[in-house]
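**Student:** What follows is a group of structures, each given as structure tokens.
Please treat every number below as a calculation from the coordinates, not as lab data. In this text the structure is predicted, and so the values were computed from the model without any measurement. Cβ atoms are built from the backbone, for glycine too; each structure is taken alone.
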Structure I
Amino acid sequence: MVTFARLYEEAWRKRPAQRDGLRAAVLARLASVLAARLGLDVSSLAVSRLVQAADTHPLVSTEQVAAWALGELPEDRLAAAHRLGQTLDALTALEAEFERSERHTSRKKTGSFFTPPETARVTIASSLHLLPAWTERARLLVCDPAVGGGAFLLEAARALVGRAIAAGQRESEAWSEVRIGLHGFDIAKIACAVSEVALWLAAADESFVPHPQLALCDALDADVLDRMPSGGFDWVIGNPPWVAFQGRAARPLPAPERAAYRKRFRSFQGYPTLHALFVERAAALAPHGTVALLLPSSLSDLDGYQNARICFTETHCPDEPLREYGQNAFPGVVQPCFGLVGRARTAPGIGSPRPWALVERARKEDQAAPLVPPRALERLHEMPKLPPELFRELGLQTNREITGRLLLRSPTPRTPFVLGLLEGRRVREFECLEPELFLHPERETLQRTKCLLRPAQTYAAVAFIVRQTAPFPIAAAHNGAVFRNSLLGGFVSAEFDRDLLLGLLNSALFRAFHVSGQRDARQAAFPQVKLSHLRKLPRPPADEVRRERVRRLAAAASRKRSLDAAARLELDAAVFELYGLAHEERTSVIEYLRARAPGALSAPRPRAGARSSG
């Protein structure tokens, strides 16, 4: 039997110019099935934007669509409405699979990952207490500036209708009143069309009712603020696209568009992303109202998002602590996210760049818990920092072409892959293993792709290395090898020698300090030890006797290329003593680390047979 996915791919590839119509046809056929099962007037859908956009010859039958998309029959009208948006997400995911040979799929370019109903429901519920009471405002003006499949508007409508019914209104009257206030923007016709039908499926109308408040436009355009209702919206909600224009996953951005964003949005300065711009725009759309957005957790605390936090807090107060949803809040996305919920200030003021407090959880199934670090760690955060020149980013940053053409994974080199390339996975505490990745150092390709391979003497000058993709610092003496950007380079000075720094970096105190101060060290997916993190580590007191004890223990661990339980306790005690922590403070730090990052107290050993260097 030919599967729906196979038929859809055949049609998708056969008629590339009609892909929008194909997508609309599949969703229109699903909408007709859902409407029929709910006892609604299917023929009235003919005037909907979804049906009018549909290809009349999609090569996929209604029965095939229903068999693929429905499974169990949705329990009620709201579930049926959500199923339509979820199917749009499923189609987008299918098309991303069809494009998987391309580096930047349409899904990644646009950040098109739609929100599951339960996540939207929690975000909506967390902001309801900030809205005017039903008796104060019978009709609220609600806007989703990136409406997608309509999940947030549906959940907002459900909540407002429930509030109206509780206040004594009939359901049909409540839906009629609430729906008039629902607005949405999107750059995709299919999103507006799907949201329009979804709102009808959820409402109490038998025949289809158009929803002109769903506008095909870019919410970031300069004229959008001129088109919003007088006084703005009461409630701006949604999950804006998560798209970055800088870093490893950067989406290309034409120069004119980049210049326009830079001119219109202060939050484009720093780490330029679409979701940061939507934070600034959401605050402008609700100058006297409430905002509830689903965003990457990094926006809450990374320095690159300071301008976004400043812009938001000039006009709105975050309802801290904000709720984190974890790294698997919705399928296809591993980046952890949180709900930014805030109400407008009584008067605009001076914005703050400070990080926002989160009630954290690594995964959505985990119990959310506030972060309460020991007081001893808070005191260390106030101490002078290690000199910034002790740490540098020198690792070779590769790309798809370099990985495919110039890298060989092997226990030994093989011509022309002759240059050993050290990776984070080959570094343990006090131990640097031999490379198992080898580079063909073809200068022309490296230069053309802007992958900087530094001179051998640059790498030879590195005294120690620190793993970058790790939940806490893991450091070892450097063996002189070229290394990838999964490692950070460490240097020494007259005051800070290698053994002292290795002892500090591999200690429980420094690991607890890092975990307490860096949210992305506590996330389940891709925890990070960044250059900026290392440069915030506390400078040790100038007690030469106690420093020497740390040096001696670290030197012994480097010689053994290991740290057994007894040696770990002795090293941790020496570092605690150097920083002047009392017995009770030491216990609190160990207990905190055991709860937050238990692996830090028993760092993993290399697999059997692994070759060490040194």
Structure II
Amino acid sequence: MALVMDEESVRQHSQQELITAFMQITSVIQMLTPANLGQPVLRALIPNKDNYSALLMQPEGQIDASPAGVRHQNGDLAQKQFRAFLEHARTANADLVVTPEYSMPWVTLIEEIKAGHTPNQGALWALGSESIRYGDLAALQQHLAPYAEVLYEPLQPDPQRFVDPLVYVFVAPPANGNDPGRTVLLVQFKTCPMGDVDHFENNNMQRGTQIYEFGAIPNDIRLVSLICSDALEFMDHHAVAVYERTLILHIQLNQKPRHDQFRQCRAKLLAYKGGTTEIICLNWAKNVYVTYAGKERCWDNISGSAWYLCPDEFDDRDVTQISNHKRGFYYTWSPSLHSHALFFNYQAASYLLTATKVVHHGVPPVLSRRRGPQLNGMRVWHAATSAWVDNPTTEDGFSSAVIECRNAQHEIKNLADINPFIAERILALCAGKIGDNIQWYTLRHLDSCTIEATEVIRRITFCQDTDNAARDFRIARLRRCARLWDILTTPTNLPAVLSDISAGFHFEWVVSSPHQNVISTQGRRATVIYMGDANDAQLEAVKKHVADFLHKASACPNTSVENRQRLHVWHLDSAGKPALYKPTQYLKYNDPRSTSEFDIARDT
């Protein structure tokens, strides 16, 4: 946890950790064997064709932080929310259940264990829990002895410090015999304090040394977890040791989840060929409030919770990602990580997903399609009934942003309600932002779906990223569309070849005509672009690429000619008025341009 994330202190802290790093990755069986317990068989880690379910909680942050520890300000409310969350985990029979750093109240967890409300055999709960004194774990171990085995690494007790725990809860079989098994609470401690300006964890947190690993090579899927700033101590040799066939949980209470040090950790894990690494980053919801030293402040943070993966068989079909989007799970593509990154809605909620296994072993190719996670439902807390309730209409923020489209806003919003990716494709075409790849409209190449190394989210129809670069990108794109709409609805702006548009039109995108964004009421398609104050070189490059795409996508030479004749690009002239760029370029009778724009054999 960082009370105030400071760039220089994080850098210095990270350099120091390079010298003093002592994080050790330890097989779970080494902790279970002394307790006469065997390796658990966890459904999420069996590399077969069966999907598994994951239930994740992204809580609202009202937090007290002091030398005594980190906990919820409103303990009663937190206990109700987390008790109901664990009840959902049991009724849904979720295979993997995760809460972020410092979130699970110990009171709730203890009560649930004593009541026998524990995971079913084969399920794993990974619960980031409120801080606790190391010395209190011995008493807890005795208290819960009739109900569960509490295991944790031996440390020298330090009554002046707390530990930051992740509690794995699962059923382990006996090492010998046919007993049905025993509930285990395996406690992992954070190994590396956050480098905040107040040195809060550095001064008050006792460090662990062990990162526990479930599963084993060569056949099992493995699972390891990092607790927030453990990422600062996660080195290249750690990544080499765990990246293959592994699901990594990274639970956080993090003001800046896309800080360089955290992104570098993801880059280390996803750098290797094979596509058998997945990372679930789970943070608290947006706008965490922390009270420290008697003062409350809001972090003004994003949540940044996301699922990173890179299987070849990933399901990026519109129908699949539309469903995810409408439920609160938003697609992006990271070229730098060569990975799909799906971000969760920033509001406080719980998420139930179905996911394919990190790897398949011994599965016929026809059955082995690792299509990635699908969000089944998002629940939000309903205070009146003290329950998590389904949230069928998730707010992605586009309703507020789309007003920048002015007179075109209802048209674009209606399209986004049906298919957000169609809206983003149309907006990209309207602005001439399609690059030089004929597959520009696929989700992996659509510019608004691409995140750069900074992980700033430029999605137009998912507008919760507060970064200035994200805001500027969305506003510019939407305003280009607004200006184009005004141009198209003014008949004097239209060339003769587009006169049918003056009788009525609407924006439309279909996969059979992917480089056209307008259709007139007479059923004729066209490509219309507005590029503002672009210079001649920029205008020429865009028009030439779009014309080439139209030619290559055409069924016959006549269609190619017609489609390019109905391609028009507007810009601002020196007087600040809309003007057409080369309006007669494809209208010459003796130069119909039935060949590619980039055909070097054609005279130019």
Structure III
Amino acid sequence: MEGHDTLALLPTGGGKSVCFQVPAMALEGVCLVISPLMALMYDQVQNLNKRGITAHAITSAMKLREIDRILDNCVYGEVKFLYVSPERLKNEMFIERFKKMKISMIAVDESHCISQWGYDFRPDYLKIAEIREFKPAAPVLALTASATPAVVSDIQHKLAFKKELVIGTSFSRENLSYNVSEQEDKEGKLLEICRKMPGCGIVYCGTRLRTKEVTELLVRNKISATTYNAGMSTADRDLSFRRWMKNEARIMCATNAFGMGIDKPDVRLVIHSDVPQTPEAYFQEAGRAGRDGQKAYAVLLYNKADILKLQKQLEQKFPSREFVRKVYAAICNELQLAPGSGKDIAYSFQVTPFCKKFELNYSQTLYAIKLLALAGYLTLDEAAFLPSRIYFSINRQDLYSFQVANASMDAFIKVLLRMYGGLFEQYVSIREDDIARNAKLTLQQTREKLVLLKKNGILDYEPQNDDPKLTLLTGRMHEGSITLTPEVYEQRKKSETERLHAMERYLEKRRCRSIQLLEYFGEKDVAACGTCDVCRENNKHGLRPQEYELMNKAVMDIALTRAITIEDLPKVLPQFSREHLIEYTRWKLDTGELILDDSLCISIPGMENE
């Protein structure tokens, strides 16, 4: 609010949207919100509008005249919030109108996406610094819930901060107990946990098929559950979401498509039945438990096969450059594009039938498309649904004349006018099932009446669209011209490999889970949580968590560098109680984390001969 560029680091559920929504209400002008999550944009716009605050979202699925009207309102009207995707920032129509807007601030959600070192880099975020040149006085507020020290530095550099400024709280969640369990029978353990732990929860699964399998498993065992994944229709996803929000279904079995912006504070349990690919993804997803501050649990189930699966997925994520070019050519052929054509047009695009038609491996094709997106050739929005929308294309007087002449439509039109405001000024999101209920019609009859009104030129009706949208960002190029820079390919592969190794260490290292996660995100001098599976096990030796951590580091450092007996430990570590040191060492020998070699010196398993 003082005009300084600021990076806000807040844990999942920490209230990031409040950080820009409240200040923007106190400042003059439009707050530009840049977000990659279409569903979250619509949710926030809807909530703001319900409170009488004028907010709009622009997406590539909208018609030009609709976008034109919204941008005009931002220049000349009383709009307080304009939500856009990062891809919108290079659109000439947007840039010209942006120059005329009075901008109070620029809020950048999920700002880790701007960093090459972030786990979800999106090249279009780099355009943010370019549009800042048109509004140099408007400060930037960057927000993220997962950023390592390298990413924190990179965000500020890439957003052209005038001066570095980071504000944030610790990512520590004292009410959240992290637990990792190696299980050959993961399904049996999953059932045991769901039966044992009360309250509602989320089970994260690695694939869409897995969400259905886990839901069926739970329901068969009389645990109420429902499914959420990007392959479902919007109506089915909405139904599952509403059942879970109302606690009609206790467990939500979902892919990582579920969770962003979900405002359900009483989630007591988050279980990962498959291992996430990065610590950042795990931290965000696990953090959806216990947002009300009450005790909650995050449980990660894994076995050796999961680690091999992650390593295989990493290889699939980087198909050969030749394969990427082949996919690009197939896409252009599927869309029947001539050379140089197709720029900035959003096409409905289904990956599965596309792969079948061109005999392409599904996973490799999806990752090839993502690489093409990272390289700036196209975008594929898999959650590109727009709610159904209507807008009266005639004035009030002409509408009244139509109602008088068409008595059969009069009552229906009155229901629309009663339920929704602003229909003559802009497109308004609607729910056909709500209209049907108020008009005492079936859903099919409601849709037929809306289509009829559209045919008569009374209103413009845009039905809900679930199809993924693919947009070429350049006209069709020859596939031989497609290049993947080291930043997009080699550097990303190296970064992804490092994250995979970090995830493996988190699974297998017998050290406080909270400390491991917080140190990954750059926090120092972190105290043991005392509540994770490792701390609970360690507490059996009677040492305080902080004393245990200090002792563990000191003894392990010595075991790595020299041969020493248990009796000699107290001499070289006089800062610790002799009784506690001996008790600790015996405990480590019992758990197998230390062993005695032939000369009765302590050593770390696997290093006794080094």
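**Student:** Determine which structure produced the value 23.5, 80 for Rg and Dmax of the Cα atoms in Å, for residues 123-434 alone, calculated from the coordinates; the candidates are I, II, III.
**Tutor:** Label of the originating structure: I.
**Student:** Quick check: 2.3 is what I get for distance in nm of label points 7 Å out along Cα→Cβ at positions 211 and 507, calculated from one of I, II, III. Which structure matches?
**Tutor:** Only structure III yields this read-out.
**Student:** Of structures I, II, III, which gives 4.0 when distance in nm of label points 7 Å out along Cα→Cβ at positions 315 and 555 is computed from the coordinates?
**Tutor:** III
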